[in-house]
Every structure is written in C-alpha cells, then in structure tokens.
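Taken together, the values in this text are just the output of simple stated rules run on the coordinates, not laboratory data. Because the structure is a prediction, the values reported are computed rather than measured. Cβ atoms are built from the backbone, for glycine too; each structure is taken alone.
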Structure I
Amino acid sequence: MIDELKAKLQAEVERLNHEISFVLPKEIEKALAHGDLRENSEFKAALERQHFASARLTHLRLRLSKLSGVSEKDIPRDRVGFGSRVTVRDLDTKLTEVYALTLGEFIEGDDDAKERPVSMASPLGTALLGGKVGQAVTITLPMGKRRLKIVEVVTVHELAAGKG
C-alpha cells in the first residue's frame, strides 16, 4: 500500500515537473508574443498555473519525504495505524461509520469506497490512532464531543493481503 501511494505521488511529481519545465514556458512565451501584458489573460492564467503547479510540487515532495520514513514493518498489526480501515459506532447516535487513516489530505480515491479518509493528524485520526477493537475514544471537536467505540480494525497488512 505504501509503495502504491509512493508510485501515485511520484507519477504526479513527474507530470508536474514536465508541465513546469516544458508546457508552461511555451504557453508563457506564446502569451508574451501577444503583446500588452496588462490585459493578457493567457499570460496571467499561465503564470497562475505555474504558481499552483510549483506549490503542489513542493507539497508532493514533502509528502514523499514523510512517506519514505514510513516502513510497513513499523505499522502495528493489532491496532489502528497508517492505512487501517476502522469501523466505529457513535455511542450517542448508534450510527456506524468507516474511516481509512491517511497521512494527509485524501489523494484521488475511489468515489464508491465504503470508508471516508481521515488524516492521522486530525482530531479524529489522533483519537483513533493506536486504538484496539472494543476501545472507546472521545474526540473534542468545535461542535462538541463525540464518543466512539472501535468495532472493527482492518490493518494495512490485512488490506494488502486482500483480507479487507
């Protein structure tokens, strides 16, 4: 799973590098040839895209750097960790929800997925991290406290083995 995520991020890095190095300079050059830059929307759009692509590239490199420090052998096999799919029951509403723990924002996933991605750095992710089946956790959110009970954990190891 980690290697798959690294490959996805690396593919996007390569695409953005190509865009920044080859595609956008040509678009900027073409826009410059049109003359007056104050009213040149093509030039402004190309510059904005260049800034966005550069910022995204920096973000992706940071994510890859963090990901390279994660080893599957360091991820727990018996409790919630990176990549785990966690089923919880809200102790107040009795509703069941399924979450997938990620390193950061959700990266291009399956819209039909049963679970909702949640960052391990978020209040929910932090509360669930290290939890075991049967454990109750309390999360303090701006809208109040939530009390959840972990009813199932499928670790990244089980998911990789096709058991989830």
Structure II
Amino acid sequence: MAEKRIKVFLDSNVILSGFFSDKGAPCIILDILSLNMPFVAGATGQYNVMEIERNLRKKAPDLLPIYRAYFPLLKLEIVPLPLMSEIKKISEHIPGKDIPVLVSALKCRANFFVTGDKGLIKAGRKGGYPLKILDPSEFLDVILPEILQEASNLSDSI
C-alpha cells in the first residue's frame, strides 16, 4: 500500500459546498476523500468544524444530521484550535478571520490548502507559505492525474 503522499487541508467553504451540491469540484474532492485512497489524506481545523456547524445550525438545521453522518466518512484529520502565539506569527497579508484557518493548515503540514475564498487564495500566494493554496478546481487538476497514475500502478501489479 502506498503511503499518503498528499495532504489536503479543506476550508469550511469547500466542505459546505461539497455537502450542498452533488456537482462540482468540492463534491468531487469530498468523494475522493471518502474513498480513503492510500496516497491522499484530508484535514481541516477545529475552527472550520465550528464554523461549518454554526452555519448549518443557522442556515440549514435540517442538514445537521446528514452532515454528522457523512462527515466521519471523510476521515479528516481535525487540527486543534491554534494558540494565540501561533496566530500572531502569520503574515498581515491574511484577513483576521482567516488566520486561524491558515495556521491550522500550516500546523498539520498540508501540501495543499483548498478554499473557495478568492481573496484568501490571492493573499496566501503572496505570503510565501510552504503549501499551495488552490481553489477546488485547481486542486482537482493536480490530484486527478495522481489518481489515474495510482490506478494504473494497481492494475499493473495485479
């Protein structure tokens, strides 16, 4: 079995979009993670989980049971809330509300941070962080060739 070489940190908006729509890149990303493929691992932050649940309670409380049933299937690593000392180290390029999210992505040593927040993508790319900040479609452009390669390797070994 291949080791997990790719770690992707999902922003709240990607997870929510994937739950609300059965089409589009966020849904495909959630589907990929739910397959528990050996070379890709997912993560999100406790801050993100709190934000997701707050938004669901406020905007779609009927979906909370579905979310709670489906969310564990993603097998996401949940990064604990960052410490204030960790938050203070992050660049001023990032809006205040996004700092705990970026700190969590950095803390879990993600290779990719996937978000639908265009401002965060732009600001994060200026910050020179050791992960790639991409929107969901950009991430799929990276991960789908890897999935096809892994599937080819598996079929060659059979």
Structure III
Amino acid sequence: MAQHTSTVVWQRDQAAFTDHRYSRRHVWQFDGGAEVSASSSPHVVPLPYSDPAGVDPEEAFVASLSSCHMLWFLDIAARAGWVVESYRDEAVGIMARNDQGQQAMTRVTLRPAVQFAGAQPSLQQLQDLHHHAHTSCFIANSVRTKVLCEPILATEPQP
C-alpha cells in the first residue's frame, strides 16, 4: 500500500473571520517538495476573498484525473510499441447539482490530443488505448463523478 501526503496551510492574518470576510488563499505542499498557491474558486467565493491566480480544488480535481489518465496512457502506449511524441489534454469539469441535489463535480471530460512518431494507430486502437488507461487510472477509479474521455488524434505539433 502506497501512502501519499499533502499539507494544506492557511493563515487568517488578523482578518475578520465570523463575517466570512477572510482570504481563502492558501498553499498546498506535497511530499516531493512542490508548493502550489491555492484558493477557493471565484465562482464559489467572490473576489477579493478568492484569489483567481491560485489553483482551486475543482481545477485540481480535473487536473488530477487528466494527469492520471495521461500517465497510464503513456505507459500502455509504450508497452504496446507506440511512440508518443506529444500529449495535450484540455480537460473540462462541470459543477452542478447531483442526483441528491448537492453541488458536485458531476462530469469531467478529457480531450487528449496525442501525436505519435512513426506508425500511427487506427482510431479504434487509439480508443482502446484510452479505454485501457481510463480503467487503470487510480483517480478515476476513486471517484463517483462520471469521467468521460474524448481522444483526439493530433496530426500537428501541439503548442
């Protein structure tokens, strides 16, 4: 069993608190030493109490699903003999009311554009690679949110 850790750090910095007029800016610290500036989403908590420059939990959720899928895709493609030149996913998460009427991330759509070097997989082979990556992804297997994948076979270099 692997253990993964993160530390979330927030300080009130003498702001009022019980009136909800405090900053939601905070820092995420990860076990490898990375630090990320974070905040609530301005869609959830209005400015100036949110920091739009910080990563919000909803964005991190979408990025986590996208990153996990990509890492599995790269591994599965390499084992199958495909050479991936580039991978770019412009993933989108939707927050709406779920079946219980609660606000939730109800859908995440992955749109990976993959460019291959040399031999090109067929569309069916590409879809099979993404399906295998999706069923292998630890994060997708850990959430109730419907996670969709809409792969794109990129023929031009990605920016």
Top of I, II, III by relative contact order in percent (Cα under 8 Å, 6 or more apart), largest first: II
Among I, II, III, which structure scores highest (criterion: Rg/Rh (Cα atoms, Kirkwood Rh)): I
Read-out mean count of other Cβ atoms within 10 Å over residues 8-15, computed value 13.6, structure in I, II, III: I
Answer label among I, II, III for the case where helix-only ellipticity at 222 nm (-39500 (n - 2.57) for each DSSP H run of 4 or more, over all residues; to 500), calculated from the coordinates, equals -16000: II
